[in-house]
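Throughout, read-outs are computed from the coordinates displayed, never taken from laboratory work. Values in this document were obtained by computation on a predicted structure and should not be read as measured data. Cβ atoms are built from the backbone, for glycine too; each structure is taken alone.
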Structure P
Amino acid sequence: MKKALSLFFLGFFLLSGCTSLNINKKNGKSLDRGEYSFIRGMNHYQRGNSDKAMEEYLKAYEKTPKNATLLKEIGLLYGEKNNVDKSILFFEKAYKINKKDMETIKNLSYLYYLKKDYKNSQYYLEKVANMGSSHDIFILKMKGYIASSTGEIDKAYEYLAQVDEVDYDKNYFDEILKLYVSLNKKEELYEKLSKNYDNHSDKKDFILQYVYMEKNVFNNYIRATKNLLQHISIHGGDDDLYLALTELYMENGDYEKAKMAFLLVSKSKRHKKEYLDIKNLLDKKIKEIL
C-alpha cells in the first residue's frame, strides 16, 4: 500500500510566515523582493496552484536563503510532489538554522524513513524523543514503521498497538492491516478499525481499508458491501469506490450488480490497467453464465 507524506505543520508555516511579514508592514518597513515573492507564493498555494507557488518560493529563496520558514515551506511543497530528496535537502537547511525546531526534526525522521534510510530516520527520531515524551504518538508510529520495515515484526506490533488513533493517518492503518494479519491478530485488527469507524468512515481511504479488512481478512463480502454502499450513499462515490464495489459484487457472484456499478466509472479511468483488468474479468464471468 502506497505511503503518503505526512505534512505535519502546513498551517503553522502559513501562520508564522504571514505574521512575520505583517510585523514588517506594521513597523513601516517595505517588503524586500524575497518577502514579496514569498507572499505571492503563499497566495498561489492557497489558490491551489502549487507549481506557481514553488516558482515564487524559489525566487524568494534566491534573495533570502536563510529564512527557515521559507525553507520549510519549500520542503513541504517538494514533499507534496513526492520529491523526497529535494524535501530532505530543504528541511536539512532549515535544521541547520534552528536545531530545536521539533516539526523540522519530525519531518526529517519521516522523510528519511520514506527514503528507506532507517539509520538517519532513527537519528532524528532520537532527537524527537530527547525533546519530549517517549510515548509521543509520532515516536511510537515511527518506531513501529521502522521496525516493520526492517523485519522486526514483534517490535513493530509492540509500538503500534500502543497508538490510539485520533486523527486519520492512512499510513498507520496500512501498516496495522499488514502487521496484524501477518501476526494472526485478526480480532485485534477488527477491534482497532471498528473503534475508529465512527470517526473516520467519512474518509474514502479509511472506508477502503475497512472494506479490505472485511473482504480479505474475514471473507465477509456482505458486510463489506454494506459498509461501502453506506459510505457512497452518504458521502458520494468516485471511480475508486465504484471499482471497489464492482469487485465486491463480482466476488460475491452478483454479476448484474457488478455490471451496473462498473458503468458508474468515469471515462477518464477507462484506459487504465486497473479498469481494463476488471472489465476483462467481468466480461469473462458474464459470458460464462450466459
Structure Q
Amino acid sequence: MRLPITISKFSNLLFFVHKSNTLTNRELKEQLSAENIDLLFYGKNKKEIWRQLIKKLGGKRTKQIKSEIAYLLPNFVSFWNKKAKHLLAWKQYLQSNQLIFERAIFDTKKLTGVRNYHFSKIPIFLIVTPHNGHSIEAWFSWTPKKSFLVVEIPANLKTPMNNYFAISVIVHEFFHLLLRNNKKLFTLICNTALKNKTALAKLSDGMPERIFLEELLISSFIPEGYLSNKYFKTKIPRADKSEDGLLAWRKFIAAKLRPLSKNYVDNLMEVDKKYINNLMAIVKRNIK
C-alpha cells in the first residue's frame, strides 16, 4: 500500500490563515489555536469538519469563523492555484521513495518494540507554506483514537534529487507515534524526564522536559543520527557543543551516541533504560 498522503485544499486554507501576516486575521488565528480547534481542520471531508466545529464551538462561533475565513478566501485561491501542483510533485516524490521509507520504519519499529503498527493507517497531510524556506518541517498529532502527520513544505522548495532528508524527517515523526504505542518505554521516558527535571529545564527553553528528552532520544537515531546515516546517507554531525538550543543539542547527542545507536540499530535492539541513561549522562556532563 502506498503512503497515505492527503492534499486537502481546506487544510491548506487553515494553514494559510495561520501564516498570513495581516492584522485582520489576528483574532481568527487566536480562535483557531485555542483548545486544539485547528486540529479539526485536518481531514478529507469539509462538511464533517464544520460539523465537528459546531459540536465543539456552537453554531454562532462557527458561523463567525466561516465569515472571517471567507474574507481571506480570494487571496488563498490565488495562492492555491499557483501552488497546488507543487504539492502534487512532493506527493509523487515521497511515494516514489516509499521502499527506503519502509526499510527505515522496520528498524524504527524494532527500536520502539512495536510490532503491530500499520503506517498506512496514519494520514500524512501535505501543506504548502506561503513563505520560502530551505527544508520541510513536520509534526504529529496523537490521541488513542486518531493520529496524523502534517508536513509543511515551503512554497519555493523543489523536490530534491538523490536527497532523502525529507523522508528522514517523516520517519522521525513516526518514531514519536511508535513510542506512544509502547506504554512501558514511553513511561520510562516520562519518568526519566521527571527525575532529571532540573537538568533538562536548564536546556529546554520552556519546552516541557519530557518532550525535550524525547526529541534528543529520537534525533540520536534520525534525522541526525545513525539510522538516518544508514538509510538516507546523511552525515552525522561532529560532537561540537559550542551552541545552545534544541537543534544544537540534537546534533551533539547524535554525534556522541553514534557508536551506541549503531549497535542498537544493527542488532535490532529495543531502546531501554541503559540507552536513555547513557543519553542523560552525556547531557549532565555538558550542561554549562
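Comparing mean count of other Cβ atoms within 10 Å over residues 205-212 across P, Q, which structure shows the greatest value? Provide the component values of the computation, followed by the final result.
On the way: P: 20.5; Q: 14.8.
Largest calculated value belongs to P.
Given a value of 0.35 for FRET efficiency 1/(1 + (r/R0)^6) of positions 45 and 197 (r between Cβ atoms, R0 = 30 Å, to 0.05), calculated from one of P, Q, which structure does it belong to? Can you show the working numbers first?
Values: P: 0.35; Q: 0.10.
Label of the source structure: P.
From P, Q, which structure was volume of the Cα convex hull per residue in Å³ = 147 calculated on? Before the final figure, lay out each step's value.
Values: P: 161; Q: 147.
Source structure: Q.
Computing relative contact order in percent (Cα under 8 Å, 6 or more apart) gives 17 for which of P, Q?
Details: P: 9; Q: 17.
The value was obtained from structure Q.
Ranked on FRET efficiency 1/(1 + (r/R0)^6) of positions 37 and 261 (r between Cβ atoms, R0 = 41 Å, to 0.05), which label among P, Q comes first with the largest value?
Details: P: 0.25; Q: 0.60.
The maximum falls on structure Q.
Out of P, Q, which structure matches -18500 when helix-only ellipticity at 222 nm (-39500 (n - 2.57) for each DSSP H run of 4 or more, over all residues; to 500) is calculated?
Numbers: P: -22500; Q: -18500.
Going through each structure in turn, the value belongs to Q.
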